[in-house]
Each structure stands twice: as structure tokens, then as C-alpha cells.
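Chemist: Presented below are the structures under discussion, each in the form of C-alpha cells.
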Structure 1
Amino acid sequence: MGEADRDPGGGWADEVLHAVGTPAELRALLAVPGVDDAVIGDFARSAGIDGILDRLFTVMASRFLPEKAGRARGAVRWDVQGPDGVAVYTVQIGHGRAEVVRGAPDGRPKVALALSLPDLLRLSAGTLNGVKGLMTGRIHVSGDLLFAARLQGWFDQG
């Protein structure tokens, strides 16, 4: 599909994106029979990966649990492999907040994570454990490994 084939917004893909507001809703969507990496790739081509990742990271930031993170601070760089290349997002954690920006952080991140879009969706839905993803090669991590290991517990996955 080319750029002209993408859902221009306001269509079915936009409805699906905005219908998912919690990890539980994402889990239910991913559990639909037949939803596999190929289906997720087709959806990303139709909806546009930026729209998917903007929504995903917005929901992620809204579910940040500052009491779980405590005084932890740092930039988390996410390199997400989509159907047409890598998209980069940064989640800046600190001062009781998680803030998201498109693109790489200013300076060196505390941790950098590289994974596929389907695995990011599974990680966000709570169906892929971060440590298991690292051990099986589905998630690649550089930087502070302890920070990375604790990261998943700082977000409400209910």
C-alpha cells in the first residue's frame, strides 16, 4: 500500500486507534483470532505508524505510576520497527511524570529499546514480559539494564 492507500483519518483505522485506551482493551484487540504480525503490519500501513505510536505512547504516559518509579529519572528511547522502517520515540521519566516526544532524546538516553511494532503492542498490552522479550531476542536493550527491567512495572497495565 502506498501513501494514498492509508486511512486519511476519521475512517475505520482512526476509530480502532481511539477505541483503545487501556492495556486491557489492547489485549482484547490482540486476542482476536487471526491477529498476527502480518495483520498488525497491514493495519500499520493503513493507519500509519505515527498515528499508532502517537496513540500508544499517549496512553502509556497517561498510565504512568509515579509512586512505582519513585525517584527514577531518565530518557527511554524506543526504536520501533514498522512495516516501512524505524520510528523513534522518547519517553522522559522524572519528577512524577512520563512525557512523550517523537524523535530521539537530546543527549544520551538512560536506556534504548529496539523492537518490532507487534512486540511493542504486546509489551504494552502486558502479553509480552519485558525480561522474557530481552532473553528471547525480541527486545534489544542498551544502557541501564536495571532501569529497563523495572520500567514495565511503572505503568498501569490494567
Structure 2
Amino acid sequence: MTAPGPEREREHVRVADLRPGDRLPVLTVTPGPEQLFFFSAAVYNGHRIHYDRGWAVDVEGHPGVLVQGALQTAWLARVVTDWAGPSARLVRFGSRNRGSAVAGETLTFSGAVTAVHHDGDRVVVDLELTGANAAGEVLMPGEATVSFPAAGTPRDQP
């Protein structure tokens, strides 16, 4: 799994330079069965399709252990918050679960700027978000709105 930090370089684009069509850095994850088991435990989700391969395949007919929709939503939100940095405010976020992902499958979460406008002393940025599998099928479309200080400070500066 790719995470922010030394192994994931952050861009330092100034808010004043943001334009529709700008792409957010992509988050790539390959969830394993252990991660899905622990996430199920953390959110108290006892549905066996998320941690018991035999049950998921033999009883419910899935191709494998399924990735929780809530976990995919968290990764989609992470794309936004990692990109926006600490000076931003997440004003609106939404996603829809349109397909299933299976443990071991590589997933990508990405976004693009769709609109930029000013609201007083803030720059408001609308985003289109996408969670997809390795075949490029969109499993989770979404949208978000982020508000930044208008002073033109880099996104990751308070």
C-alpha cells in the first residue's frame, strides 16, 4: 500500500495555481485478507464475506473476500485530505459504491479539480473522485468540495 510520507512525494502546488482538470496524486492499494479482517473488527462488521474466503466463495458465491465499501470510502477521502493538507477544510464529501473489490486486487483512488471559485477569503475547489480496480472499472465514484485560505499559501502550510 502506498502511503504519504517519504515513499509518497507530495506536490506543493499553490492554491492560486489550481485549475479545472488538475489531477490529484493517485493512491494505489492492494488490500490483503488480514487488513480486511482487522478493518471488520474495528468497525464491528461481522459479515463473513469480508474475512472468511470459504464463506464468501462457497456460501455467498463471491470471487473472494470482498473489500468493505467503508474502507474504499476511507481511501477515497484520503486522496482528498492527503492532497489538500492541513490548511484546508473538507466542506463536502460523497461517494457511491457501484461494484465489488476483492482482497489482493490492486485498487486506485484518484481525483480531479472540476471547479475553482472564491468565497470571501477562501478558495473553494470542487473535485470529482474515482475508485477503480486494475481493469479500470469504476467501483466508487465520488465528489468533494475543499476550502483553502485564499492567500496563495502552499496547501500543506498552516
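Chemist: Thinking of 1, 2, which structure, once helix-only ellipticity at 222 nm (-39500 (n - 2.57) for each DSSP H run of 4 or more, over all residues; to 500) is computed, gives back -11500?
Modeler: Among 1, 2, the structure yielding -11500 for helix-only ellipticity at 222 nm (-39500 (n - 2.57) for each DSSP H run of 4 or more, over all residues; to 500) is 1.
Chemist: Of the structures labelled 1, 2, which one yields 0.98 when Rg/Rh (Cα atoms, Kirkwood Rh), for residues 59-122 alone is computed from its coordinates?
Modeler: Numbers: 1: 0.98; 2: 1.10.
This value belongs to structure 1.
Chemist: Tell me which of 1, 2 gives 4.2 when you compute distance in nm of label points 7 Å out along Cα→Cβ at positions 67 and 83. Before the final figure, lay out the partial values.
Modeler: On the way: 1: 4.2; 2: 1.7.
The value was obtained from structure 1.
Chemist: Using the calculated result 25, 16, 16 for semi-axes √(5λ) of the Cα gyration tensor in Å, pick out the matching structure from 1, 2.
Modeler: Working: 1: 25, 16, 16; 2: 34, 14, 13.
The value was obtained from structure 1.
Chemist: Output the label of whichever structure in 1, 2 has the greatest value of FRET efficiency 1/(1 + (r/R0)^6) of positions 19 and 43 (r between Cβ atoms, R0 = 35 Å, to 0.05).
Modeler: Checked 1, 2; max of FRET efficiency 1/(1 + (r/R0)^6) of positions 19 and 43 (r between Cβ atoms, R0 = 35 Å, to 0.05) sits with 1.
Chemist: Computing distance in nm of label points 7 Å out along Cα→Cβ at positions 27 and 75 gives 0.9 for which of 1, 2?
Modeler: Values: 1: 3.3; 2: 0.9.
Checking each candidate, the match is 2.
Chemist: In addition: Figure out for me which of the structures 1, 2 the number 29 belongs to, where relative contact order in percent (Cα under 8 Å, 6 or more apart) was derived from the coordinates.
Modeler: Comparing all candidates, it corresponds to 2.
None of the figures in this text is laboratory data; all of them are computed from the coordinates on show. Because the structure is a prediction, the values reported are computed rather than measured. Cβ atoms are built from the backbone, for glycine too; each structure is taken alone.
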